[in-house]
Structures are given as C-alpha cells and as structure tokens.
Structure P
Amino acid sequence: MERLAIDGYGRFLGTELGQIVVREKKKIIERKNPRRLRQIVFSGKGSISSEAIKLLGTHGVDVIFLDFDGSVIARVSPPMLQTVSVRKEQYYGYQDERGVHLSREFVTAKMKNQIAVVRGLAKRRKDTDPGASETLYEAAESISTVNESVCEVDGDCIDEVRNTIQGMEGTASRVYWGALSAVVPGDFGFQGRSGRYAPDPVNSLFNYGYGVLHGEALRAIHFAGLDPYGGYLHVDRSGRTSLVLDFMEEFRQQVVDKVVLRLLTKNQVNPEQFALKEGVCRMDKPVRVLLLKELLSRLEDYVRLESKKVAWCNVMLMQARKMAQFLRGKGSYSGFYLRW
C-alpha cells in the first residue's frame, strides 16, 4: 500500500477516469490508483475536490491535514464501523480493572521501547565513545527499574492508580530524554523534552513526528471501532483524543524517535533550517518534506513478528483490534515492544 503526501502551495487533489490525480498549475504531477492507497497527508496549502473525497472514502483511504507542527487539524475518513458493543465495553472498562490493565500495558511497553532505543544507541557507541555508551547503558537500567515498579501497580479502576502510573512514567521519561540529549549534536541546543510548543529544532522535529503518528493511531482506533476520545491513562478533556494518546505510547520510540535521531546524528538536518517565530521553533519546508517522507516510509516498513513480516501501520491496527477484543472479554492485551 502507498501513502501520498501533498505539500506545496497551489497543489490540487482531484480525480480523472477513476484515479486520484495531483495537479499543479493544471498540470498532472502524480497519478494514483485509489485501491493502492492507504492514506493521503496534506502538509501545506493544497486543496481537494469533493469527488476525490468520495472516491477515497469508497476505498477506505484516510485523508489528514497537518498544521505546521504536525498537529492533526482535520481528518476525512470512511464511516465509523457499526460496533456499539465495543464502545459500550470501552466506557465500562473505565470503571473496572480493564482500564488499569490497559494503562499499565501502554506504559510498560513504552518503557521497554525506551530501553531498546537507549541500549541500541549505547551499543553503537561502545567503541567510538565509551563514556557516552556507559551513560546510556546506565539510563537503560534506570528505566528498567522503574518499569518493574509499574508492573506491580494494581487497582480496581484507573482513577485509583492513574497518578501513580503517570508519576513513574514521568520518572522514566526524564531519564530517557536525558540520555537522548547526550547523543544529539550540541549545536541544536537540545535541553530535553519540552512538550507542545517547541523552543528548539529537536523538539520541533519530535512534535511533528508525533503529530503524524497521532494521525496513524487515530486511523487504527477508528477501524477497530473504538472511541478515540474515551481514554484511560490520559484524562478526559474536551477535544482531546485521550485513547489515541494512550495508544500512541507504545509506538513513539520505534516509529518516530528512531527516525528523528537518525536525521540528527547523520547530519541530514542542521540548525540553520529552523527559525523561532512567535516563541515557537519552526522547520523550513525542505526539512518538513524530508521528515514527512521518512515518517510515512517508516509506517510502511516491516517489522518481524515471529515468522511474519508486518508493516508498522498494520502492527498498530492489530494492536487496536486486540484492545477492542480484550474490552469485549475475548482474549488478553499486551503492549507492543521490540527487544533491542
């Protein structure tokens, strides 16, 4: 399956003879069979026709629109699946141990993926920078210790233990981001994770990456028949897709962090390609285009599961469907992680 990124002023997505076409100044620059498309991402000031929306909807193709920082500002998708029973159980699960179990799995998987990323970085620096390697290995051990504590958390409903789990998650994340700051080139001025409004180029890259991941996680939750707003670990807030944010925790490190770190450590981007505007660091268009291309490619990359090779986007869909089954009392749920 393919993904199509539309980035550029004046580009228009339409149809011709049952195909999806991209025009620029009336000239067709791309032509795609909708049956081969999985997702279309608008990052810029392009436009789309109603006929294209209908054709894409017929073939189950997602269309998302990203802001400058990667935030999903709009999404066009096929109709919601008729799965009322799944959503009912999702809401009931908030009041019982199912919400605790899912929250614990989201966080333990996140920490195991953090450990895998940090240990991978340490291994690659064992000979070239032994001091940094040792620091990274120590960080991985610290995260592992916290993870063991999370596994022991139990409760009758998520409201009883949310603060405890989030506190442990925060501790592990501080160690993780401190470890990453040791491998990011110093001229980027990275002092650690800042959150939504990026003050530096590195946070700008991560924010955009997580925005793209958010769109993919939203797609998986949608096709699993779950309510993206009914989360467990992230509290309810108007407009917040809490379950999507919960679910994303399993995939941030392997899908986004590895891509961003590669761009930084391989010198594929430089600080001069970013600018501070109204207190927020923004990337130049060439960086945005490169990052989006790498992220969409990563989502289609294969990961080996036992004897099978599965694309990352399908791993996410499988996990979302397992969550739905677990909430309905059909099977168990374990957070997804890769061993280093």
Structure Q
Amino acid sequence: MSRALPEIPVFDVGAGGPLALVRRARPQAEALLAAGNRHFTPALVRLADWRGRRWLARAANPYLPEMDAIARALGRAGVHALNLSHEWACTSGVAADRDGGMVLRRTLDWPFDGLGRNLVVARRHGPAGPWLDITWPGFVGVFTAVAPGRFAAAINQAPLRRHTRLMAADWLVDRVTVGRSTALPPAHLLRDLFETCRDYSEARDRLIRTPLCLPALFSLCGSRPGEGCVIERTEDRAASVGAPAAIANDWITPVFEPGRARGFDSPTRQCLMAAWQAGGCDGLEWVQPPIVNPYTRLAAVLDPGRGCLVLQGWEASGPATQILQISASSTAGRDAGAPSGVADGHKAAKSPH
C-alpha cells in the first residue's frame, strides 16, 4: 500500500518576515540548503556565498540584514548563494476563468530534489495588506504569491542573452553584468510589491519601471476582469502583453533579441500553456507534459479576486504533496504550528494524476 502524500504546511508569520518563517519551519530550510550543497557542492556554495554577500553589501541591498540573520540562525553556508540563484525555469499564464475572474497559472522547475516535498505557504502581512507567499524557508525574495483583493504575480527566468557562440561563456558574461549592477534582483522587487502595492495598476507600473540587476519575465493578474498581463524585462527596458497570455523561458515579443531559452522544451511549454489559457480549464488539469516535466517542483493556480489558491508540490517522480486549496473565506489554511483540531480553511484534494 502506498504511503499518503504529505500536506503542504501553512505558516502564519504576519509581519515577522523570512526569519520568523525559518524559525517555524527549520527542517524545510535545512532541506533547501542540503539540496543546494548536493547540486553545487559545498565548496562552490561557500564561494558563491562569499561573492554573493559582497555584491549585496556593495549594492546596499535592503534584504541583506535578513539574509545575514537567517545564516546565523541556521549556522551553515548557502543562504546568500541560494537567495541569488536564478537557475530555474517556469511556465506561467494569465487569463480569465470560466466565470470571468482573472487567474494566474504557473509551474516552477528547479533541478533540486526535495523542493516539492518541502514547499510551504507563508501567510504574511505588509503595509498594503495580507498576502500568501509560496516559498521555501530561507528565501527573502518572492517567486510566486497572491494578495487577496489586490493581485497575484510570479517570476519566470528570462532567456540567456547571446554574447558568444558558447552557452557557458554567455552565462559568465551575464554574471559579470549582474556584478556591476546595484539594482534589485527580480525576486526582491516582487516582494516589495506584495508588501507595498495597493492594487494591480500600481504593481504593473512598478514592474515596468523599476530597474533590475538582470532580465526577468513577470506574470501579473489583478482582482478585476481584464486585469492581467505578462511583462518582459531587461535591466532598463520593458514590453507588456495583455491577457490572455502565456510565457515560459523565452521572449514572446519582438522587442528583444532572441536568446537561449531556459529549461525543458520552453517553446512547447509556452504553446501548450497558451492553448490552455484560451480554452479555459479547472483546477490543475492543465498540468500536463511538458508543462510538467522531471524538473517541476510546484504547480499553482492563483485567483486574487476570490482570494483562492490551489497548490501542489512535485518531484521528478510526480506529485510530492497533496493538493492544497485555500479559499477566500479562510484567506489561508490552518497554521501548521496550531494545535490539532483547530478549524482550518484548507483541504487536501485528490491529485489529478
């Protein structure tokens, strides 16, 4: 008899921030660092930590004190390096659902074993209101989140720019370019948006105008019909495509020079997601190959208008968690640290696979 899949824990950290989440979910934080060490080797992680922290200090990054505090709390290398790791791929789409509300669908692909099993949701609160952060303890930035009544957003990695004929050389040139910048990483900008932006319009304007230290692809949807777009960004330029729109890890507008697409079969992932967006779908039925592939670690549907979230963790072998559903009436599921028997607003649904 197969073992039941684990639930995704929901932690209420309020205004406590990422350090509070690490204290509540230390096993998941340690699993993330262990995955990084396996993937990159401990020596490379320590080197990346040193270089990353130097750059963050030179750039006067506002979240460096949080990273330092998390590193002290965990007592091991890797926090700064992993917070600056952008070697992942994603597939995202923004469209109206069958009832006219706007939804954001997304998968995140990252070749770290254990990330799907150790996925968490942090219930957070900032100056602009409450929001739900789909994350791993130890990260200070935001990759995927929803603010009920305001907006939902996610980041995809942009294509690698072609500087030479060699992919490794192109990667190195981009890293040198990042090292000379003092602008925010995309994940740090997205966190600031969820903490301070009051609505879709304000978030969209910030995503288009704020300088970045490296290119990124943003998917954004609001709480009202018609509020949705994909925003392609370089450090100082932007292009926007209105919903319905889908994006993987390549440019979809002719504004930017073609690059090297990231991840597993990016063109097919983008085309398939676009087809699902146009046809409409329920739940996670769109999570089909190659949108889901051996590197997929999460699949999510975010609905800011209704304040709803559907989420599942994945590993190379397939679904790694039960499906978490958070409804508008609860805003978030039962706090993972709450005593058993406390009424909760999340439920496990049967996996579509």
Legend entry - Read-out distance in nm of label points 7 Å out along Cα→Cβ at positions 210 and 290, computed value 2.3, structure in P, Q: P
Legend entry - Which of P, Q yields 6.2 [distance in nm of label points 7 Å out along Cα→Cβ at positions 18 and 186, calculated]: P
Legend entry - Origin of the derived value 13.4 (mean projected area of the Cα convex hull in nm², for residues 10-137 alone; candidates P, Q): P
Inset, instruction - Name the one structure among P, Q that distance in nm of label points 7 Å out along Cα→Cβ at positions 106 and 242 of 2.2 was derived from. - result: Q
Legend entry - Structure with the greatest value (metric relative contact order in percent (Cα under 8 Å, 6 or more apart), set P, Q): Q
Inset, instruction - Determine which structure produced the value -16000 for helix-only ellipticity at 222 nm (-39500 (n - 2.57) for each DSSP H run of 4 or more, over all residues; to 500), calculated from the coordinates; the candidates are P, Q. - result: P
Legend entry - Computed 1.02 for Cα Rg over 2.2 N^0.38 Å - originating structure among P, Q: P
Inset, instruction - Taking distance in nm of label points 7 Å out along Cα→Cβ at positions 122 and 250 as the quantity of interest, name the structure among P, Q where it is greatest. - result: Q
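Bear in mind that the values in this text are calculations on the coordinates, not laboratory data. The structure presented is a predicted model; accordingly, all values stated were derived computationally and were not measured. Cβ atoms are built from the backbone, for glycine too; each structure is taken alone.
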